[in-house]
Structure P
Amino acid sequence: MNLLQPAELRRFAGLFTTGVGVVTTTAGARSFGTTVNSVTSLSLAPPLYLVCLNNDSATLTAIRESRAFALHFLGATQREISQVFAKKGDNKFDVIRFRPGFKKVPVIEGVLAFAECELLQEYPGGDHTILIGRIESTQVHGGEPLIFHGGRYVSLGHEPQHA
């Protein structure tokens, strides 16, 4: 049996259309965040969400310290926010509008929706860690979502835009 190569898996997984989100948190006086699309609703009662973060993620380390995070769903016009948080670096919050939320976790302004979560559990998942958060509060603004498919940003009813 041949093991699936990472490039092959990325090509396969890229054909599953996903929304684009950002997970944020704090540790001490610093804010952290990363772009995610491995996200799913887990339970309505209790209200749980699941997110997967790379084991090398500074955001993961910070969530482990703070035990809290915010999950944001981005709108079709927020590709730049997705790209800012997809990169490594310390100055991500210099270029976006945000406010402190639950446990001082940064809440990005102008997103389609966000949930403030308390970290309940984590599980190993290969090169990622599966985090389960209990939702403490949500705010929904609505609008057209930012969507990712086949390695590109796409929108409902519009031509694909390259990532």
Structure Q
Amino acid sequence: MQQTVRLIAITLVLIALQTTIIPFLSVLTIVPDVMMIWIVVIAVTRGQIPATLFGFGIGLTIDIASGQFLGLSALTKTVAGFIAGYFFHENKVEMTLGTYRFLVIVGVSALVHNVIYFVIFTSGSEVSLLTAVFRFGLFSALYTTLVAFIPMFITKRAPHLR
């Protein structure tokens, strides 16, 4: 119970960070998704079911806060948490968080998340499918993966922080 409260508190802090400070790090309107990195951390440390549930909760919170397309972030972050959960190995948590494997998991999860999100979000608009997938989906996933170097190096240097 105490771990769940701790995860929820960290999630709320990261949502505040994602909505206030992270937009200042945008490059050509592409912003890293700190929440995606957090969902992958939950998936790698806790497993597929907690990552899927936290993905849904985080996505729904973002949907309610943004008021844009209710349910889209909930759907995509749930799918991303489910996919990232496949990489959970109880005995390999330290090995996964402190190595390139973490970056691969973040990259794959972010790419799947972004492709689903932007294909649905841009359907019916003037933005083409290729633009949605490559410009928004791929580059946003790459940027998110680059930002994931920070928690990877922190975990590698100080494994006791988990």
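Worth a mention:
- Test item: mean count of other Cβ atoms within 10 Å over residues 6-13 calculated as 12.9, pick one of P, Q: Q
- In this comparison of P, Q, the computed figure 3.5 for distance in nm of label points 7 Å out along Cα→Cβ at positions 46 and 110 is attributed to P.
- Of the structures P, Q, the one that 23 was derived from, the read-out being relative contact order in percent (Cα under 8 Å, 6 or more apart): Q
- Label whose coordinates, when helix-only ellipticity at 222 nm (-39500 (n - 2.57) for each DSSP H run of 4 or more, over all residues; to 500) is calculated, return -22000 (choices P, Q): Q
- Winner on distance in nm of label points 7 Å out along Cα→Cβ at positions 94 and 134 once structures P, Q are ranked, highest first: Q
- Computed 33, 27, 24 for Cα extents along the principal axes in Å, for residues 38-125 alone - originating structure among P, Q: P
No value in this document is a laboratory result; all are computed from the given coordinates. Here the structure is a predicted model, which means the values were calculated and not measured. Cβ atoms are built from the backbone, for glycine too; each structure is taken alone.
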